[in-house]
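In structure tokens below, several structures.
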Structure I
């Protein structure tokens, strides 16, 4: 049985750094190398987190390093080739959400995972946030009864598509932010979606030559009859009090649950912000580096869970099916936007 896990990072962007930090502080994981097309960024991350090797080609990294697993944090629409290659090389794979942005890519990744027999988990880290876990537990105890309806909002500030992502025109609020709530609500409700009907607005970002929706609203019906309105935009003004806005309400026949992650109880008002992504409202559920620069929060929990599954030969809590189904719903939303009609799943 493995006593420690050698990790190869594929992608060292903004979120990749959070995951990299979580690996480096975990006593059972060690990042042996980073592969990223952006050599300067990879070198910066390697120096900051004391990673010994840097590659511009992940295939070369896999060939030269004795790795146990790969952590893939490339842009959403570029997952398939890298993930399938890692499985063919005999590596476990931890993949940032979503699995892919097409069902063809999703199914190819799922097939490769099953064929390899290696551990695979999509990082739907909302499941590791205590508030979401508490609502899931309340559902399982029967305290909410049967879900009747819900509302799930998650928005981003305009700095995300404008400055943080170089590839925002190749994505949308559906795949970049809404899909978090799609996964979390599907998990809480405990059954599959059967129909979606979606509307979008394209005004602000297209005026900035970023051809992607400003906002999307999607009414999703689940097989138990529950309807949930998923609501996302990524054009909140720079003066909004946080990088994102998240609120989920689940109403059942016996009770209701409200999750509000927008205001987490800490605002720091400085004379001015030093960076594009600084805000007065400080998020702590995702990452918090207070303790000797160690990451705490759902990122650390998600990484630690997957490492434990590898070391102790357990099945990850987020299954292959759990990874694929949110993309199935997101693709149906995209089809509804294109055709202007409800789509059956």
Structure II
């Protein structure tokens, strides 16, 4: 299969239940964990249990898609987000039957279309997919089954994302479902003193579109060049660093309880070297894409470091291509990845 390459990558005041849920979570998330307890450190002096990994390709069951595609789950349906497409941007693939189900989500600036969208997330309780439509600055919802079966289907507008309050610009991204009225997210915002863009751990109210910082605005929980992933089942947030060989584990209150460092860790962030790129949680494992290579260069090797949920190193899967995204499927114990290599989409069977 040939890949297509491109040059560029009101609050409802009567909803009492939703308000109470939202308020309760805000109270729970207000404290960032500074002084909430001792923080343990796990250091990997070496990560030398390396296994050369071969992807089982699913390319033959898919249409031609652009590189840098992202992945999400709906039960056993894999959603591929071809965010560079100028036609349909979401593709569905049934992994149990190895069958392509179709595409939905029309790119464009018209009614029901998506323009400059991002922050794709799902509700595990139903067949709904959400994203922020950059053209309208609203979170929209797709019923995936309806979208696949009705060519005229349009997503439903949920709420407009508020991009600022108290004179501060806020850009929520990397949204993750917490409950029907609240999301956990990252927030990009200028630091009040340094005026540098920092990445904060935060939450977004699905009823009002307002986002709030978890913790001290003067000391970002995430910091610059960091990101996170969330597992509600494990009550775990994993915060990983692009410019340091470091992963931090915290609970859903944003309290850091463990720091994991590797053999290339330095207290000072590295310049021009990218370390952790993506993480995902599956089963009783934490999978982390580790690059440890210059941002610019011909080296395309990607390691997937496997740890238990306590941060102990288990093994490394090595691929000789760049990994764009990965997700773990519980029912098949497979780690699905999208790459810039051949195959473009495939999986690793996890023991």
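Bear in mind that the values in this text are calculations on the coordinates, not laboratory data. Given the structure is predicted, the values throughout are model-derived calculations rather than measurements. Cβ atoms are built from the backbone, for glycine too; each structure is taken alone.
Looking across I, II, the calculation of helix-only ellipticity at 222 nm (-39500 (n - 2.57) for each DSSP H run of 4 or more, over all residues; to 500) that yields -1500 traces back to II. If FRET efficiency 1/(1 + (r/R0)^6) of positions 238 and 254 (r between Cβ atoms, R0 = 35 Å, to 0.05) is computed to be 0.25, which of I, II is the source? The value was obtained from structure I.
When mean count of other Cβ atoms within 10 Å over residues 230-237 is compared over structures I, II, which one is greatest?
Values: I: 22.0; II: 16.1.
Largest value of mean count of other Cβ atoms within 10 Å over residues 230-237: I.
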